[in-house]
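Below are structures written as structure tokens.
Values in this text are rule-based calculations from the coordinates and carry no lab data. Just so you know, these numbers come straight off a predicted model, no measurement behind them. Cβ atoms are built from the backbone, for glycine too; each structure is taken alone.
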Structure I
């Protein structure tokens, strides 16, 4: 497992959980934290400099493997507890980790909440959800398929080295369509697109190994501070999930911004949430 530490060893520890699955650590997130924080960045299993790469093997790569990895990292660093910062898939992993190790969590800041609920899957990967907002992009991405058939077809294409590049580009293009309120030039390297597509297809084909309602039921037991920042126009992770989570955690603070899914669009509110802790 590859990780980095930024800040003084005596500062308050916070671990940043990247999105995806497969997004990889991004140093730009350091701008959200001041000198009072010891920021821990790491590449989740199968991503970045952690080995093996998802393009080499997807064996033993599940949500609960990632939870175990995170707990190993905390122990390795000699920390009794830490704050968790996670966005999108990182928010899912944060909730899954806290469902098993709530006593090790000081506080939590979440962005773009994804609960791994069946309706969220249908929203992104069926013709009845976000496809109605972008019918042209959906037609190009879906190839006339939906749901399980769509993921199975892409899974087959992504596992074949000869078809992986084109399939990953199509997968990433659909995700990018839903990620920004205003489109921007895509500078994501091809290898990153392949890793993200492989891991997302792998996880979503298995419902992320999370049962319906599982994360919300666990969240009702949380007693540590929770700050949620959610874009009203987030089309990857609709606002309904953040509201459901806030209702499950009555003491949580929910801030809804008039933006989309990308971290940069909610930077000011995320900084405020971090400062509040």
Structure II
């Protein structure tokens, strides 16, 4: 499976870079392209100052563009989007395939005083459900937001689903560089699957904080190894993943087998 991460800053209504990079990725045989959070929409703190009608206009424009790109280049594009339904604002991750579109509504949102997405967005609060899962050429993906990676309950939902790769769009900032890398590699190892993380770049500043989005988009292996990563610049990262490598890691470490034996007792 050949996939790619497009590491960008916020693009607003402009689609030029998307067209250019997706054209390059297509020529390289990429089947799945992942974008970071708050690339197609303004950052959360900026959204708070926009009207819902303006947010909706942006979302409708981006959805139209991404549907066209997915269809034209026969590629599945994973893009975090802020959308508006009946006047309410939702934080989602959209999957644009050549033939269909699906939306995953983020289940767990940041709720800290300086960054309270849970209060701002209308996402439903309910019992944790399985995230969006799908296959491309027989390779199975699960999709969750960066913040959701912290919660064991998310992994409980996919532990028996045979997922080859978790797609992880994120918006990591402040001094979290090493912590995020450690968490991602640990999750990849304990669940013996790839994790492909896309983090945005750029900055946002207000009177109290400076959000420095540092990039470091990466690919973690099913053995918990760092296979590829980017710096803090705009860049396209193309990676190859193997279903047989996932199976080999699971057989070597035997984590799932150990649990399955006990479940049958």
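Brief remarks on what is shown
- For helix-only ellipticity at 222 nm (-39500 (n - 2.57) for each DSSP H run of 4 or more, over all residues; to 500) computed as -12500, the structure of I, II it came from: I
- Entry that produces 2.0 once distance in nm of label points 7 Å out along Cα→Cβ at positions 15 and 111 is calculated, selected from I, II: I
- Look at mean count of other Cβ atoms within 10 Å over residues 175-182 for each of I, II: the largest one is in I.
- When FRET efficiency 1/(1 + (r/R0)^6) of positions 151 and 207 (r between Cβ atoms, R0 = 30 Å, to 0.05) is computed for each of I, II, the largest belongs to: I
- semi-axes √(5λ) of the Cα gyration tensor in Å, for residues 159-238 alone from the coordinates reads 26, 13, 10; which among I, II: II
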